[in-house]
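Quick heads-up: structures coming right below.
Any read-out appearing in this document is the output of simple, stated calculations on the displayed coordinates, not a laboratory observation. Bear in mind the structure is a predicted one, so any value in this text is a computation, not a measurement. Cβ atoms are built from the backbone, for glycine too; each structure is taken alone.
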Structure I
Amino acid sequence: MPAKSLPLAVNPGVHTPGSPDAAKGTFAFISLGCPKNTVDSERMLGKLAQDGYALRPDAAGADVVVVNTCGFIEPARQESLGVIREMLELKAAGKVGAVVVAGCMAERQREVLLEQVPDVDGIVGVFGREDITQVVDAARGAADLRDLDLFPPAPVRALEDTARLRITPRHYAYLKVSEGCDRLCTYCAIPKMRGKHVTKPIEEVVREARELAADGVRELIVVAQDTTYYGFDLYGRSRLADLLRALGGVDGIEWVRVLYAYPEHFTDEVVDALANTPKVIPYLDMPLQHINDRVLRRMLRRVDRASTERLLERLRKNIPDLALRTTFIVGFPGETDAEYEELRRFVADFGFERLGVFPYSPEPDTPAMKLDGHLPEDVKAARVAGIMEEQQAVAFRWAAAQVGRDHPVIVDGPDPEFPGHARGRTVADTPDIDCAVRVKGKGLRAGDFVAARVTAADGYDLIGRAVGRPW
């Protein structure tokens, strides 16, 4: 999971705090993990700013540092621990006043944190984020937390994500539409950290989208643990199609991008909304995890190869120029050479425009830990490399096929390596995950849209020149 050292990336928008001299105190913030965690970080940043704390450009010299951790898999937890220890070293050297730990690792492994980093000044769980100002006050000796539950249970109503101080650049933002997950995938601990699926009402999501648009956002990136399950708990049926149509009507938004769509509950209405809603772009992130039926059953994924292939064919048939992204897990307990080979051939034959692959990570308190057939790390690493070798060939062919075509591109900023060029993304590219386009053109600024004619492929990436004026 990529780390965001927040003070260097914060959007100087409407919620930026005032001068440190007039502030209640100063703080730095480090956000780790997925886009859903990013939204939580932005909410905490907003609350601290509204309470009078001023954000510093780096940790050294801050009255308090907040680390919003990731607890999804062991490498992410080790990264979180490494960052916490680095902040505690600054504290020991007198360069930081206090260190507060928040987020998924705090929620999942509070006792581990208390044992391994006992010098932290405060720990707050995922759903304690609304009390972050009181936790920071207490870490500085200015509040008493005895009557405050810092690890409240998962809410029965989704928390609001308004008044955020955003980590992302001004022109795009993540929009969290639900919390938690009702899936019981055997490898995953997310329900233990974030609870059951809770839908955020459509009117609330649209209100947040309008707030983001007013703050300069032009690309909304819809996130949840399972976007296709949106609405079942609140409305009794999927309302993803209705949500997408509503978001397509928000003034100021140009692109709506959908991530984390589970391959179930894809009704004709959802497919139609993806295909025909203005501003909803032809991009879909659908984590499949595997394609072999036996492995899928052991993962408790509730789909099989035949239904997955029918869905993928239906999506490509009905959504022109669709860019499909997926992720797979290799080395799941008991995965045979033949089952891995089936997955490898599927990746080569289907031709996903975008793809990621991860080795299975044994996670405490998950059913997969009790399965037989756990594989050595070197075997899992070799299988990751094999899948990525197949996908590289697919991705390079796709990039080469774009030469001569015009693509709408959203500009993320100047290209640091090529003066006179901007760096942007096509419809097929989610920020920080997918590929990029280097566009030659005058006057291109972050947040602009421009038509770019692709003149060359550079491995995974594209090179082009602006055609016409930006908008």
Structure II
Amino acid sequence: MKEYDLVIGLEIHAEVNTNTKVFCSCKNSFGEEPNTNCCPGCLGLPGSLPVLNKKAVEYTVKTGLCLGCEISPLSVFERKNYFYPDLSKAYQISQLVKPLCLGGGLELDSGKFIRLNRIHLEEDAGKLIHKTKTIGTLVDNNRGGIPLMELVTEPDISSASEAVEFLDKLRRTLIYAGVANCKMEQGGMRCDVNLSIKEKGSSKLGTRTEMKNLNSFKMVTRAIEYETKRQIEEIEAGNKIIQQTRKWDDNKGKSYAMRSKENSNDYRYFPDPDLLTVTISKQSIEEIRKSIPELAKDRIIKYTEQYNLPEYDARILTNEKFISDYFDQCLKLTNRPKQLSNWIMTQILKVLKDNPCEDLNEIINAENLVAIVDMLEQKEITRPNANELFNILCFSNLKAKAVAKEKGMLVTLNDEELENFVDEVLKNFADALKDYSRTPEKVIMFFTGKVMALSKGQANPLKTQGLLKNKIPNIIKE
């Protein structure tokens, strides 16, 4: 069998995080009762006129600046004409000839740069809800008219893993920039995959197919792997690849032909007569540039260079903005970045897996986590007690120090009390002393554990070890 190269381009749709829709004043809100967030404007009823949402334009420009795009000084909205049940106007207001952003891209961890062709702003369509054969298909127009950025890559992607990495980096960029929430399970970010294969090393591109509306990274991976295998099998069988749009069925793990692939001339684009040309001044662009917040890549640099965290920690902490925000909140209360990182990555993310939320303060508020970390580092509490305290404080309004004091978790023994515990343990477990000359550290840790258990965690481990190191050699001499 011949070897083949994979050629992939992505079309990513991300809903812009505005309060209202892009051409009317209806709410941009997910989960409302069907057909309650719509008006004559977004339904395209006769006599209604579109009014452009300025914030949607600014957010699209901000996205372009985050991704190194060139911002068009003049931009035009056009009508893309097609009929589909969820498009009540029978056309979509979009952009073709003069989009808001051109060029730009993202660099993968390998150093490979994936180029963007463009970013344009358009309106989303409604949503079809397929019921039983008796009921049929219902239409919810709430989503119709929500501002939608379409980000189109060049065909620079060569594998499913590269596609997923690009999408993940893009998703984080949009979330950190505050322009989109990218909740893929809600349709806030969807992806179309354009894919073709060619003989390895050949410059001649194959015929591409497009798979529509993939809304999870796992789905993107499975769809790419299936379509690659399908195209190779078709070519090896002597058949030609047909340029078409295909629907991915994730339950069955395969795609089906929907229709032959349209080209731009099939949509009869023409400038929307009800919307003016958008003019963006250099001053406006610079003002938007100044509003760009700290992005994930910036925080990774800060965490590794300023706080000396391993890159692994920095990447885990910045994987979701709300995790990074929580870490930053904790750092305002204590200067123990590595200790905080360890607790967040091991304890909190473990709880988060079973209790999804977007504010880690819901699991344990920052003040309580910092209190645990500080008490542990100052030897005011032992690690087992710290773990137990963490579990008690999860999803509660209790205060860390008050609970630790009430439960007797604090290290409170004075020197005389500690020495009494040490003497008692040495007496009760005298047989263990015979191994001291061979494995002194192991014996010290054994007795330390026994003292901690006998004192119910109220002994200071370091002081305990110091006493044991002084006492044991004298006992052995005797």
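General observations
- Comparing percent of Cα pairs over 35 Å apart, for residues 205-460 alone across structures I, II, the highest figure comes from II.
- Origin of the value 12.5, where mean count of other Cβ atoms within 10 Å over residues 45-52 was derived from one of I, II: II
- Largest in relative contact order in percent (Cα under 8 Å, 6 or more apart) among the labelled structures I, II is structure II.
- Among I, II, structure where FRET efficiency 1/(1 + (r/R0)^6) of positions 229 and 445 (r between Cβ atoms, R0 = 30 Å, to 0.05) as derived comes to 0.20: I
- Which of I, II leads on percent of Cα pairs over 39 Å apart, largest value: II
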